[in-house]
Structure I
Amino acid sequence: MKWKNDTVTIEKGQMDYLAFGRGEKVLILIPGLGDGFKTVKGMAFPFSVLYRKIGSEYRVYSFSRRRNIAEGHTVKDMAEDLYLAAKALGIERAHIVGVSLGGMIAQQLAAEHTDFAEKLVLTVTTDKMEEEYCTVIKRWMEMAEQGDYAGIMTDTAERSYSEAYLKSARFMYGMIARVGKPKSFERFLIQAQACLDHDASGLLDKISCPTLVLGGMKDKIAGPQASFRLSEGIKDAKLYMYETYGHGAYEEAKDFQDRLLEFLNQEEVL
């Protein structure tokens, strides 16, 4: 499968992106808050392996946030940057899949650029952070200010995955926490604040493309109720909730890619 790592220049800066896949139709995968620690630079091959089912049918792109984001950069800003980056690469229309913070960006993108979004998949994300879950983000921000990368990684994993998954994954996340500490936490803090400030509840009715909401009933980061609100606020949105998974459902659920492809490939009845 062909893959590549590259950067794209827009008016306000540069964005790392990756691309892989054999399909003619374009799918844009928007990553979550982890982008605050590491961009998608150099990740094309691992992504092509992890999402090989999707890559067998689509040309997949994944864009990081702009390299030079500054304090006050909002979800709306991130969505506009991504739109301009896609346009710079000649992408006129795409399926959009957003995970967590990536789902917040996807909501904004689909609402503001209705002609660009062909279909939309919102995964373990929210229209706005409820206070109960704001405390989680704020806790990570406090850890970031203290330089406690291991604490953030450990807490994220414990809140995201089932105990069965964690039994085999704890060692791996411990290794990542020890060797992957970023030089600066500024990028993470800016994106975390954007999560807290995000409120798309007044935009959901502007999303006109077919939409699938995928959530986890045990989500301890965005909360399961957020998925229900999204599906109710977006016209004719479809909803599927994983009963036994949480925020990491897109990694744990073996049928995630199959479920996503079934929705994307479904012909809409006019």
Structure II
Amino acid sequence: MPYVQGSFEGLPDAARRRLTEMRGGEGKKGLFTSDLSVNEFLLCQEASFDPVGLVMGSSIYHIGFQAQKFYQNQELEVLTQAMYEARELAMTRMEEEADVLGADGIVGVRLEVTRYEWGASMAEFMAVGTAIKHRGGGNYRTLDNRPFTSDLSGQDFWTLLKAGYQPLSLVMGTCVYHVAHQGVMQAMKQVGRNIEMPNYTQALYDARELALSRMQAEAEREGAAGIVGAQVRENSHGWDSHVIEYFAVGTAVKPIPGTNPVPEPTLTLSLND
């Protein structure tokens, strides 16, 4: 489901009521919720952004089946597409909640996948973050007027702004890959020897590269200058032992026009436990 500004089609009525009440008005004071730590909250405020509410999106998705060739490395495109579409549904609903609150963006975004016993072929995909709004009314939305999304912490968000960059979007790429089983003769040749396993090496290398290239393509479509905080995660999600998802995710950023040079780093002593 693509993002459409002003559309709240994917949100339950309870979510709309909760978010509308949080905005206040008609003599009622507004109330924000947040999963930011105290330090993150203060740094966002110092950067002229106020938290306006904890926002989330959810999608319980049925993951289809794709046959695998036992002795062949191959991407499982049906599973790849399912993982990507389900996350996009959750992200879109989270952005719609941020729209209800009039937010400019969302920080600290977490993407979680949960499997339940009552649905062996199903998984819940959830996106959670804190919606924030610029106090001065600056335009921090994306080119298609979506709230920006970012998995940066409050500290990293503040540092990014001070360095003259702003977040554009949480970009991601995924690849579900079947790693071929070894034949008996191949396994026998490796008994007792130090030797690279080229079949496994190539499979995992290819899968990671596909995930990274798809994340990079998303950033290019957003008109980003680069990606910060990029990471590649792997998980089997309870599938066959030879089926692995590689998930690349990071925050696409662009320079803020007319900003000052990056300040000199300074030594900071943390007083946290």
Q: Compare Kirkwood radius over Cα pairs in Å across structures I, II and report the one with the greatest value.
A: II
Q. For which of I, II does FRET efficiency 1/(1 + (r/R0)^6) of positions 90 and 122 (r between Cβ atoms, R0 = 30 Å, to 0.05), calculated from the coordinates, equal 0.70?
A. I
(Q) When Rg and Dmax of the Cα atoms in Å, for residues 34-153 alone is computed for each of I, II, which one produces 17.7, 59? (A) II
Q: Out of I, II, choose the structure whose coordinates give helix-only ellipticity at 222 nm (-39500 (n - 2.57) for each DSSP H run of 4 or more, over all residues; to 500) equal to -13000 when calculated.
A: I
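Every number in this text was worked out from the coordinates using simple rules, so none of it is lab data. Predicted model only: the values in this text are computed from it and were never measured. Cβ atoms are built from the backbone, for glycine too; each structure is taken alone.
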